[in-house]
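Each in structure tokens, the structures are laid out below.
Please treat every number below as a calculation from the coordinates, not as lab data. Keep in mind that what you see is a predicted model, and the values were worked out from it rather than measured. Cβ atoms are built from the backbone, for glycine too; each structure is taken alone.
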Structure I
Amino acid sequence: MSDQKVCLTIAGLDPSGGAGIVADIKTFSAFGCFAAAAVSSLTFQNTTGVFGAVHQDASSIRGQVEAVFDDLDVAAVKTGMVPTREAIEEIARILTERSVRNLVVDPVVRSTSGYDLIDDAALRVLIEKLFPLSLVVTPNIQEAERISGIEINTLAGIESAARSMLSMGAANVLMKGGHFVDAADGKARDYLYNSDGARVFEADYIDTTSTHGTGCTLAAAITANLALGKSLPDAVALSKDFVTEAIRTAKGHGRGHSPINISQVARSTQFVD
């Protein structure tokens, strides 16, 4: 039996390769994990936007996920774009049946280009069913606003939204600070909240449009590091540094928001034991 850790992503397919399960697979592999994937939705997108999607039904998703669990020893799971109530309920049932412990929920609700990827009814079910099963939820500011109903313009707003999500059943909430850059030091900060308080993770802010797939990659990197036995704070710290370097070295593919450079960073040994 292989001692290589297996990570499973349940997410949408981005045919241009920058986000969704393709980015997740690249990221799992970058950290030396074996990547498995179940497609929740076939999206029509590239670096300039999302133009549509065809969603998988609950039975299709169950068939994919059960096939993985029946054969592989899955150490950690990440969910990304899961667009329908039926799919979310089925995924929650499977993860409960399989007693998944390392679950990272990336609550993908809207694309960078403004395309809504989940409706309000499905989002309510995602909060109700997946938040309580998760080890960590990883919203960006826009996602946190929609989930919490709180407008976020300040650090106080970030904390209020995170506390709201903790009250919804999440054990830990990683608020991706994104555009909240400290002008004094040029740092971009993310905030990990739980019942014990908050921890801050910072990295250099890079002013670029090469940001396609950053959220997927960060959540996937955290998933991989959890599978490898890292604590959640250590997993977040390593993952944030990984994504920052992938942004810094992005190659400018496409005519819109270029994908970040997961492949080149994967060749670095600084992120992998």
Structure II
Amino acid sequence: MKEIVIELVDLHKSFGTRSILRGINLQVYRGETLVILGGSGTGKSVTIRHIIGLLKPDKGDVKVFGHSIPNCSKRKLQEIRSRMGVLFQSGALINWMSVYDNVALPLRENRLKSKKEIDKIVLEKLKWLGLLPAKDLLPDSISGGMKKRAGIARALTTNPEILLYDEPTSGLDPVMSQVINELIRKLQKELQVTQVIVTHDMNSAYFIADRIAFFYKGKVEFVGTPEEIKNSPNPLIQQFINGRTNGPLEIDAGDPTTRKT
């Protein structure tokens, strides 16, 4: 029987009068890569923020490693977060810090290791991701693909059991996108990491996913393998995965939590 490491139970979330999540039910199994697809405003990034504990649901529950994230103590939440790594869309690197210092940041902030141990771990991750030549450079001096890899290196420093990604290939050319895709598969194969990935990139989704969850109007419209989604008779899904302008999908104004105010 597969072990469930993340479980979303009847998850609801609204921002003002705008309902984003309308009863999400989803399970993520240990060691799998689950891709979340859907148009803007369907709740993909909002779901990731609930898993991390940055948002609390209006109704329902989020369970990670069997613990209810909304009902955890601060100490327990921190403990669970230490077992997760997050790659935000921009890479979220600090501009005035070198690549090395950005990658070392989680270990230094949490005082998890000695200076010597931190140096060993950081250099190991940078080498594994091909970033050693860039270790002393600032984020503005490296490419978008390198920023993504540096973000992954930082997420890996605590040896997480879960990795969460928000649009890992956005802004990258096709070649660099495939580099990131292959890295994601490598992480799963070699480290047995459980991964949840939000993306709009269908080529990426087909390549990296064990299963794909398609969100529509704040609910899970479909869950299945890449082959199953390709062959789905659902017209909503076929319109989305084939990028057709005509069909039953409603165009949404976007996710309010990502808007600039």
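With relative contact order in percent (Cα under 8 Å, 6 or more apart) derived from the coordinates and found to be 20, which of I, II does the value describe? For relative contact order in percent (Cα under 8 Å, 6 or more apart), the value 20 is produced by structure I.
Quick one: distance in nm of label points 7 Å out along Cα→Cβ at positions 13 and 37 came out at 2.2 when computed from one of I, II, so which one is it? It must be structure II, since only it matches.
Set I, II, criterion mean count of other Cβ atoms within 10 Å over residues 5-12: the highest-scoring structure is I.
Assuming 46, 24, 22 is Cα extents along the principal axes in Å, for residues 69-164 alone as calculated from a single structure, say which of I, II it is. The read-out was computed on structure I.
Structures I, II were compared on distance in nm of label points 7 Å out along Cα→Cβ at positions 101 and 149, and the highest value belongs to I. Of structures I, II, which gives 1.4 when distance in nm of label points 7 Å out along Cα→Cβ at positions 157 and 173 is computed from the coordinates? It traces back to I. Looking at Rg/Rh (Cα atoms, Kirkwood Rh) for structures I, II, the greatest value goes to II.
Structures I, II were compared on distance in nm of label points 7 Å out along Cα→Cβ at positions 29 and 245, and the highest value belongs to II.
Looking at structures I, II, which one was P(r) over Cα pairs in 10 Å bins from 0, in percent, for residues 21-92 alone calculated from, given that it came out as 16, 52, 31, 1? Source structure: II.
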